[in-house]
1. Given 25.5 as the derived value for mean count of other Cβ atoms within 10 Å over residues 6-13, which of the supplied structures I, II does it correspond to?
2. Among I, II, considering only distance in nm of label points 7 Å out along Cα→Cβ at positions 110 and 190, which has the greatest calculated value?
3. Which structure, out of I, II, was relative contact order in percent (Cα under 8 Å, 6 or more apart) calculated from, if the result is 18?
4. Once FRET efficiency 1/(1 + (r/R0)^6) of positions 182 and 230 (r between Cβ atoms, R0 = 30 Å, to 0.05) is calculated for every structure in I, II, which label goes with the largest value?
5. The value 3.4 for distance in nm of label points 7 Å out along Cα→Cβ at positions 14 and 150 was derived from one model only; which of I, II is it?
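Each value in this text was obtained by applying a stated rule to the coordinates, not by laboratory testing. Because the structure is predicted, anything quoted here is derived from the model rather than measured. Cβ atoms are built from the backbone, for glycine too; each structure is taken alone.
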Structure I
Amino acid sequence: MKKPNFIIAGFPKCGTTSLYHYLNEHPEIYMPQKKELHFFTHKIISKLRSGPKDSVVKETQINSSEKYLGYFNSVTKELAIGDASPSYINYPSEFPQIKKYLNDPKVIIIIRDPINRAYSNYLHLKREYRETLTFKDAINSEEDRIKNKYSDFWYYKFNSTYYDKIVEAKRVFSKVLVLTAEELNNDPSATLNKVYKFLAVDDSFSFEKISTRFNVGGIYKKNLFTKFLFQPSRFKNTLKKFIKPTAFVKIIFMRLSSIFRSEPEQIEEEVIEQLKGHFKNDVENLKNLNINVSKWNDY
């Protein structure tokens, strides 16, 4: 039975969806039809379900080895076999289990300016008709949401805190590649070439839709179409079993939804300063890992 030999471990809202679709086009790389299996973190995150529609989202996560391995039944001659689950990086306690089960897989981690990532996370939940607070109030409600066992996707600061998790990943796994969302967006060809070399596949391969951005953020006008498109529902969970979210399907829905896309409000300066103070030490530590944060806010 084939198993993944690399994982895209996270972080959420940092470009894991785009990377998943880009790599899925490479003839020597196998990505399962479903992104975000969350198999190795299921026992933790399945208990975090108190937020609006959290229980619906949890229905799609994989809770057994049999189901997990079933996603890799179609592997044939591919050299690199992947699992893209952004929750993995947030739970270092599970790293030894992942290493043992997958025989020390290669690990790809994507990070992003922490304030921009947190706000993108917030807007994601807003367009899903789930987040009702202002960004400021949501940030200040994080501890209560953690205590009340909301899904960890509601933890905007937690998901933007990188250093300790990266260090632990480097300690546990033999091969770890850290990318930034900014380099993936600004120079996707060069970034993918780096990933291909890391995965030891043909690095001359060129993906013609490489400029396409998947899972585009922002905010959308509220109407029945955008509610159907973005809000989690059991009907959509069932529909996805028959209509796979391929790159083509994603592009079609992105073009349809772009009609209703609007520019989000700017983050209040007070909130920016608050978050700069919160993330300052983490960003400074990342610089010591020789990670290029030059495109980020000035912390």
Structure II
Amino acid sequence: MPYVTAEDGVRLYYEETGHGIPLIFVHEFAGDLTSWEQQLRHFGQRYRAIAFNARGYPPSDVPELPAHYSQARAADDIAAVLNGLGIAKAHIAGLSMGGFATLHFGFRHPDRALSLCVGGCGYGADPETRAQFQREAELIAQFITANGMAAFAEKYAYGPTRVQLQNKDPRGFAEFKANLAKHSALGSANTQLSIQRQRPSLYDLTEEMRRLSVPTLIIHGDEDWPCLKPGLLMKRTIPSAALAVMPNCGHAINLEAPDEYNRILGAFLAQVDAGRWPLRDPRALGESVTGMEQK
């Protein structure tokens, strides 16, 4: 099995296909690298497409202590994949937990990113619901520890932003739920406690966002409620960001509407590769509604 090794010795399992400019996919909490199969097949035709399992997700190593998991480590594990494969710079595309890791990779390693696609990023960010999110992360860890992954999957898979996948693609939903049930209970609980629960709110990262000049695409579904306001925050604050909202979609946008997701991501990458991705014109944030009162 192919592995790269993180700075702290944790081994990360990866798969790759294709040749060309490197494109790294970073999975969500309820997924793993198999979640990106439809993207690996599509983008592997024109890129060196790579996906890996985060720490805590076999066959990657599952550290026993929660202290071995953090938002910073998640971002640095992306860098470990690049280092292990001898890649200087790559496009990075992540969803949810992977979207947060992608954004933080941009903060921590901007010189290693050709672009950032930050998908489904926003859970726990809103100050009004942050405490509730943190409580639920702790409850999730307790439930997994007490009841196991199969019982957890029977609950978590039917969340308010997951039912869209069930309605659109029952077979794909069943596969998603079955894969979730096979995850490591220890790795999933530790991920909830030390990454999901403890990561900083996006609303506390606006200074880092303002300094980010890497081409960035923010993308989420219009029924992925926790991501709507944070998506606007990132769009407005990151000077190099565009915002794409996929209609009638929940959280797992790359599974729900893979053709549309691949089209949007592909068009973004093509512009970046052509050197045509712009920074926002500062005049676009003027205070006047029509421009008539501009000074």
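1. I
2. When distance in nm of label points 7 Å out along Cα→Cβ at positions 110 and 190 is calculated for I, II, structure II comes out on top.
3. II
4. I
5. II
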